[in-house]
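*Asks:* In structure tokens below, several structures.
Nothing in this text is a laboratory measurement; each read-out follows from the coordinates by a stated rule. In this text the structure is predicted, and so the values were computed from the model without any measurement. Cβ atoms are built from the backbone, for glycine too; each structure is taken alone.
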Structure 1
Amino acid sequence: MTDLRDRYNSFIETIIQMTLQGKVRSKEQLYNRLRDELEPDTQSVFDEAITDRLTALEAQVNARDELQTAKAPEPCAPSAP
């Protein structure tokens, strides 16, 4: 099952990279890739792999947001008249 999980992780990364590079042109293209790549009766393995990837991406975004918030300059206090 680990080999299948690794293959699905690699496939998910490939789809992400293709999407970022503008190589995914339609839902149908993505559907066909999924249909060709996924084995029957392995939905739970794919679901776990994509859920883990989503969780990792969310953690990256949250960490980046926290870093940007920490680096944001303090607002200037109004000067006394």
Structure 2
Amino acid sequence: MSKKIKKTIEGAEKLSLGISIVVAILLGIGLGIWMKDTFHQNWLLWLGVFWGVAAAILNIRIEYKKLKKELDEINEKNYKIKKSE
């Protein structure tokens, strides 16, 4: 795979995190508005907002763990190379 394609894929992965944060929050707000209109309770809107923000934080946590695992693998490879020299 060429360098240009690899960098494009890596950039798209980082962009997808930003998009998933926005989508999670918007879905939470949408769900909150729907619940507020359906059940006529204003606090349900804030519950939806909370769920959206919680989902966004979960997305960030999942991406952080994935990136940390990749970094640990890179560091482990570099350590093995330096140790063998």
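*Asks:* Comparing structures 1, 2 by distance in nm of label points 7 Å out along Cα→Cβ at positions 13 and 53, which one has the largest value?
*Replies:* Result for distance in nm of label points 7 Å out along Cα→Cβ at positions 13 and 53 over 1, 2: largest is 2.
*Asks:* Let me ask another. Quick check on the output: 0.90 is FRET efficiency 1/(1 + (r/R0)^6) of positions 5 and 29 (r between Cβ atoms, R0 = 35 Å, to 0.05), derived from one of 1, 2. Which one produced it?
*Replies:* Going label by label, the one that fits is 1.
*Asks:* Something else now. Out of 1, 2, choose the structure whose coordinates give mean projected area of the Cα convex hull in nm² equal to 7.4 when calculated.
*Replies:* Derived from 2, not from the others.
*Asks:* Name the one structure among 1, 2 that helix-only ellipticity at 222 nm (-39500 (n - 2.57) for each DSSP H run of 4 or more, over all residues; to 500) of -25000 was derived from.
*Replies:* Of the structures listed, the value fits 1.
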